[in-house]
Structure P
Amino acid sequence: MNNIRQTIRLRIAVGCLGELDGSPWWPSSFLGPHAAAFLSPVFGSRTTIAQYQGIVEAACRAHDEKIGVGRVFHLFRLPEATERRISGCLDNQVAENLKECFASREWAERVLASLAKGDGNVKPGPFRLGTADVLDAPGGVALIAAAYRSAFRAGIKCYPYFSGR
C-alpha cells in the first residue's frame, strides 16, 4: 500500500510540474487560478479529486501521444490492477497533497527529491526504464521519480515507460 501512496504523490508532483512548467508538458489548467471555481459547482467537495483526475488524464494523453498505446505502461497509465488500487486510495490522500501543491511549485520539487534515489539518466522523448515488473519492485517509484526529477531540472521533456511483462 505504501508503494501506491508513493505513486499517487509522484503523479501529483509530476502533474503539477508538467502543467505549471515554464514550457508546459501538456495543455491543461487544472491547477490554474480559476480551475477550482470552474469545477466546484459541478464537483462540490470532490473538486480536488476532479482536478487530480484531470491532471492524470492530461498527462496520460501527452505520454500516450509520445510513447504509444499497447503493451507499454507509464506513470499515468499503469496496469489495471495497480490503477484499481490507486482508485481505492484516492479520497484519503489526494485532496491534502493537491492543496499543498497549489501552495507552491516547490512542494512538487520536494516530493520528487524525496521519492527519487539519485538522479536518472534522461534524454528528450520516450525512453524505456525496463519491464512492467519494475513497477511493483521496491525501487520502482524511486526510478520513475529520478527520471522525472532529472528531466525537470534539465529542462527537457522525457516520457519514461515500461514494456509489458
Structure Q
Amino acid sequence: MGLTTFSGPVRSERGFTAVGSTAVVNITAETTLTYADHVGRIIEINDADGAVTLPAITSDTIGATYKFFVGTTASDLDIKTDGTDKFVGNLVLAAAATSQARGFAPAASNDVISMNGTTTGGIAGSVVEVTAIATAEYLVTGTLLGSGTLATPFADS
C-alpha cells in the first residue's frame, strides 16, 4: 500500500499514526483540547501551573486517545474533564530518589488529575494517556514522576 497524505481531520475506525511536524502539540497556556486538533498526537505540556481540559465524550469520540508528556515540571498542573466525564484506570507514581513507586486509582467521582511536581507527580518526563472508552468514562494510564511521600493525583473539580 502506498503512502497517503491527508489534510484536515480524518476519522478512522481502525486508527492512524500521526507523524511529522504536527505529531507533537506544545501547550504553554490553559487549553481546552479538541477532537480535531489533539487526538492521536503527543501533547507536550510546558505550563507548570496551567490546566488542560479534555473534550466532552460523545458517541462519535469513543476510542479517542490523548497522550500527555510533561515537558516542564508542574507546580499546579491539572488535566481535567468537563466535570461530567470521570476517570477510571490507574496511574503509577515513581520517586527516583527513594526508589519508591505507588499505584493510584481514581474514585468514582474523580474528574481531575492534579500534579504539584512533588508528592502528586508532574516532574518533567511524566507521561499520561487518556482514552474515551464509554459515555462519561475516560481510561487513564501512565507514570508520573514525583518526590517525597507520594499521594494520589486524582481529585474532584
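Rule-based calculations on the coordinates, nothing more; no lab input. Just so we're clear, the structure is a prediction, and the values are computed from it rather than from any experiment. Cβ atoms are built from the backbone, for glycine too; each structure is taken alone.
Data overview
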quantity	calculated
Structure (P, Q) behind the derived value 30 of relative contact order in percent (Cα under 8 Å, 6 or more apart)	P
Which of P, Q yields -20500 [helix-only ellipticity at 222 nm (-39500 (n - 2.57) for each DSSP H run of 4 or more, over all residues; to 500), calculated]	P
Which of P, Q yields 27, 18, 14 [semi-axes √(5λ) of the Cα gyration tensor in Å, calculated]	Q
Given 1.5 for distance in nm of label points 7 Å out along Cα→Cβ at positions 26 and 122, calculated: source structure among P, Q	P
